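As structure tokens, here come the structures.
Readers should treat all values here as calculations from the given coordinates under stated rules, not as data from a laboratory. For clarity, every value in this text was computed on a predicted model and none was experimentally measured. Cβ atoms are built from the backbone, for glycine too; each structure is taken alone.
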Structure I
């Protein structure tokens, strides 16, 4: 691990590392720059990310690629209606010596892809979300720490709703970001098809180690935040809530429920990381605005009038940011 003379020098080095990461990921992933940025911000902010998109948009490939360039262990869990908590956490078995030993489940990895999280019952969803929050699991009365760093990227298919178990708002709140994936542009899709219909393979280089990731996570937490930026982040969260002195008309008209204090926390830490990747040593209001949409869109609930008028969540949040 490289030693730095000051936090300023460390931030400058972080910018270089981030650019290298983007260049390496771009060898495999075509487009999706905003998605890649949000996933990396989640990792360096010690958060978790929910990806919402139709099948075939390279969600699994994206996570695989990021795990490779970050030099981290990676497991994929395909969520199904019959999946039990012990299938992801692990379970105790009787070994040859007739002693119980704990066999770790796929949750024990640095990066975990929870594929189609809304396909599994609430009991298994809760086991995953508890591990995300506590960074450990309990089995047979014993506590087992998960790896560090630990990052969960869950995917949801917004099309098929039959036989699914949608995450309640209280559990969605555990995710730092809710990222919507869109279809690629025509040019990007042409590039994707060219790359994936031949026999060539891309060798990826490891750009950063787990030790460095932990260092940069701590560095970003230490970044100073001006009072006006912190107050803007909190004010933005408060403006989504009903029955407060700061409640604007659009909230009264279109929202049924607002964001909690965790939104304010993530707005500040997300702004810090966004500032760091831009080479800034302290975040400003523009950094808060840059991360506001994916942080707030799953923490705010529209009412029936908003749905009837065709007013999207993003439209409401953008109006609140003005």
Structure II
């Protein structure tokens, strides 16, 4: 039985990697198609997952439309050559298009309500759409809900244990405090007109954190020269290990903020957008702080820094949250086994 995983983002690599390896060990023929987005090819290489390169997806609106047509054609050729029995991906637009055209079952996951354009493009063609229970949008009879998060496909305790060697790679001692800053590129379709941390406050953030510990920056774009000395430079597959040991995460990316919450790491997200899962984690479990601008950033930061039991408090909240969730990898594996017959 042949299963095709279609990937368009670095987070998608993490989402499928455990299911890919488990199903491959069980004898399923697992294939991967992947877009040339930041870190995607690098992560697949580090995890030793063979993949077919689909290329870039474009930056401007016109370029994205043109590239979508190109990618649909590439996916058509790939599927005609390999004949998968089922296609699975997060917001798998080209996968749903070609799956519908060739009569291949296509399973699409999504957890972002505001990605309305992407949903409109894949919804008519997907066989099934799987969303977490907290997902605020009704998507019709194709929608299936489950009690989980995308991030729990790779950060659930059954699938993840932080590797202590990351501390040596980072050059920090055991229990030495350090902070991770996450900056995004603001080039996605849904990022248009949105904002995060202003440059002046990025500078101030580094200045205020350094007296409390080391600072590491991970960025989707080429960092300004003044921040290069803080750039996270160890293998990208160690990001979650580094995140799990850090004192506080401050960033602009919702995915990384959610990952920190899954790991019980105190974090502040600065982004003008709204997400159902971010609101759920903040309001129901107090696992992160979401600011729609950076005006109160330093007030929140000081509150966290002043708490001597910060990590323990977050761990307790994280454990309470996990007791209500399921292992998303187990859900993916069971789903594919039941469909790929």
Structure III
């Protein structure tokens, strides 16, 4: 119980420090914290000028973590990210030997800026680091520092000269986080803050060791079976039926879906639900925690078809309808609450 209280207090402290630099974007900030506390990675999608880079660097400062930004360009090579081996002469012996020079991926927080501007070969180099938490060079594995957290940004408007991320790599991101425009009041505050000489500084709230401890605590949060089944029903309702099975998709999904979400979506729903519960001071996962993280978990894992594009129906629209359509098992919910009491 003490650790859970400590996590919620730490999250409140992090939000306060980030709020000194970044105005608004409370939901985006919370989703970043959920990714971090579950060992996940996030894809931030938004038009230029919405402080995506500033937000990521500020979060890294509040966590006392090493931060590196990688600007993705069409000529970026895999070794520019992971590092490369160089020949170095030992001045004492005169012998030459290979030495690995670490690339910018060797940091705790990586900002992959405009990740869709680089070819698939370079995107794949980052994929190994994201999934395996190590880099392979010259047949040798080099472990990445822990915790390791990748945030990639993507401009949804400009598509000329870009390389869209393949579905397999999109699936490695726990969240697809939409960064929207600030409200009128928030934009007024942004203009006031950024057009004077005054500048705010953030304080360290958590250390790397504390982040690793929180990541372990998140895994220990209990989840009732009916909540797990609820998450599974949400995910499985997006899939095409196997041969001989009835179609699990409601009509509004069957008409607009080209592809559904895989098992990694189910895993991420539960993990993100655990972190969401902790951030809000709860000792167990409730259905509302699953609903709160469904949009960022599923929006990049379901593919819409041409009919959806023609009718102006987005993946967010379909997920919102899905949340209204799929209900929690009320009997199991009441029974679980009685046990928790």
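Computing Rg and Dmax of the Cα atoms in Å across structures I, II, III gives 19.9, 59 for structure II. With FRET efficiency 1/(1 + (r/R0)^6) of positions 31 and 167 (r between Cβ atoms, R0 = 30 Å, to 0.05) computed over the structures I, II, III, the top value is the one for III, the highest of the group.
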